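Structures incoming, each one as structure tokens.
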Structure 1
């Protein structure tokens, strides 16, 4: 009997690259049939709170609120290794200037927003973060137009913001590494626990196989990923994919898992998430 697995992920080159083999029938999936639902990460975070999808990409920040419904898959992580979400502005600014400004952010459950809150805490401004939520793909435009003082950018905006004359205030992946010596775990794939151990393990195996297929057939997978590349040519899209689909994506590894624990422990210490998080990975 065929079992439907709905997979939620972002319409971005890195996710498209990762799921190419599953989306285009490049690997056998047995009795499992995968369908793909493409939405921005904050929408997927909110859907995960309701347990709507069997498998979905989520922000690691959001995962802290999903422990009753979902377990982390060991593959599919987006890890910023000395790079990550950025705060950009129309004029050159320092980190200390930010509390006086209103920042456009891509969602309050994103790891980018969590890390920004930790940054504010580090400069003694935990209660001074002023922000408004703006769809992630509109943030560069609204900052360029002067509608916001600064913007918190994720995805390919990290490579293209200078094209719009904007200035980097802080790279949160760099800031986090300087603070902890660890990469910044941004997002991961989770699977609903009610599927049962056997199905969870098989989906985990297939996801890793899909990522491996992309890495082993890079030109083919990149051609598919280019369908989701906004304002990027093939060279830039390849660079972006390389940032977020790599060895970390095949498996968090012990250092990656340590980074997840550290991030969520810091969030709990700062009062950003209410309870300590016991991370649960699918075997």
Structure 2
């Protein structure tokens, strides 16, 4: 069986407070999944030990003995959701330590596969403590993360086109969040009032990523890239996803996004670039 493990883009991200209970940060985010994905090949084996291997452009940055796939297989077996052992081969196509949730997406992909997309809230609460607080994002194509436990699903889904730029910087999520000094006021979910794509774009333009300035201060190239992407023809707005370091622009069409890619690639030939769209 071959599975597609989709990446995510934070269209906005606000940090609202630090939770005393688990020391995580409470955040809100409008987000979407995009058609950039890792490929996971999984098959049942006769042995008594799972084998997990990685290949592809970003495979060398993955921990071999302690990663989200090994962890999720252990948890699912402990909860009697699986009994057999598996060989898992992951083709890493999603940039790592980049704010796109690649490792968490891999875990969510296996959860959906083994539970047939039926998962209760209690199990999900256990899993996101072990895997990552953004785990539940990957059970929705587009939505609003109201807090770490609640997501409002978008009933109307709009097609968005992205230029993605990864400047070969691996950001530590823990470090970036440790530098947060100011907290944003929580906002109410207001997407239900938006009826068309143009209004949605105008709505997103007014949003921000609270972590962006922190990453820009540490890595000035991030600010430079975001400005440059935003100046390209057909770009509605440019931003950073998650805790970085992938920068993106939302474009009018796939054609304008590809044209922008060609221009940016001329200036930054060593950076990873791609065009993507919402799934």
Structure 3
């Protein structure tokens, strides 16, 4: 069940990043983050009373802290997606996103089988291969050191988010996500006010795309939170971090971005990694 939920989160995150990146090419990043996170907050508030067995101040506080990491991650990611090729930004972010929770989990006593270790290594390798095919991709914007640094910061933000969420109790799901979205939405709105920019989309900005990004991102977060409570953090996050596969495939078939042979090999390795982790 944990593996299935993690893979579901990968599909949802990948689609959410695709829509978020598309919206960021026509709208300021903060507008996209604010609207998508407000949509996610409304969605999770609607289901939380029906899903949770209890609510504790400790786990809600964990959610508030995770929200800080989350908005750093999503803000950097959407900004990078808005100025660089999706087929580069998403995989590089995913590598740093997966590495931090893996090191954390192993460092705090998670024991992996041989197949699990092989799956983790192959999975990380698959993400790297997918990201290395960018040189011949039809791109929006150049691949610079600044862009790659922004992707790494985004990954660290997401990794910290997942580590904190892993500290919460299963019985309180999804209240920690409510706390996280309250923080991230509030920060985004306050920054917009400081910049004297209205949250209301202007002519030509895609409100529907932003709403779609918010729904998909929150659904992905709910799936990954349920997964970490049912499995090992180091394995669940690696499976969830395979989301670049869906982003790259959407970029290929919707935007016409070309996939290189290296990326195809990476996608095949991703399937092998999933099989190894699930079988282990």
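Bear in mind that the values in this text are calculations on the coordinates, not laboratory data. Here the structure is a predicted model, which means the values were calculated and not measured. Cβ atoms are built from the backbone, for glycine too; each structure is taken alone.
Tell me which of 1, 2, 3 gives 4.0 when you compute distance in nm of label points 7 Å out along Cα→Cβ at positions 65 and 257.
2
Which structure, out of 1, 2, 3, was relative contact order in percent (Cα under 8 Å, 6 or more apart) derived from, given a value of 30?
Among 1, 2, 3, the structure yielding 30 for relative contact order in percent (Cα under 8 Å, 6 or more apart) is 1.
Given a value of -11500 for helix-only ellipticity at 222 nm (-39500 (n - 2.57) for each DSSP H run of 4 or more, over all residues; to 500), point me to the structure among 1, 2, 3 it was derived from.
1
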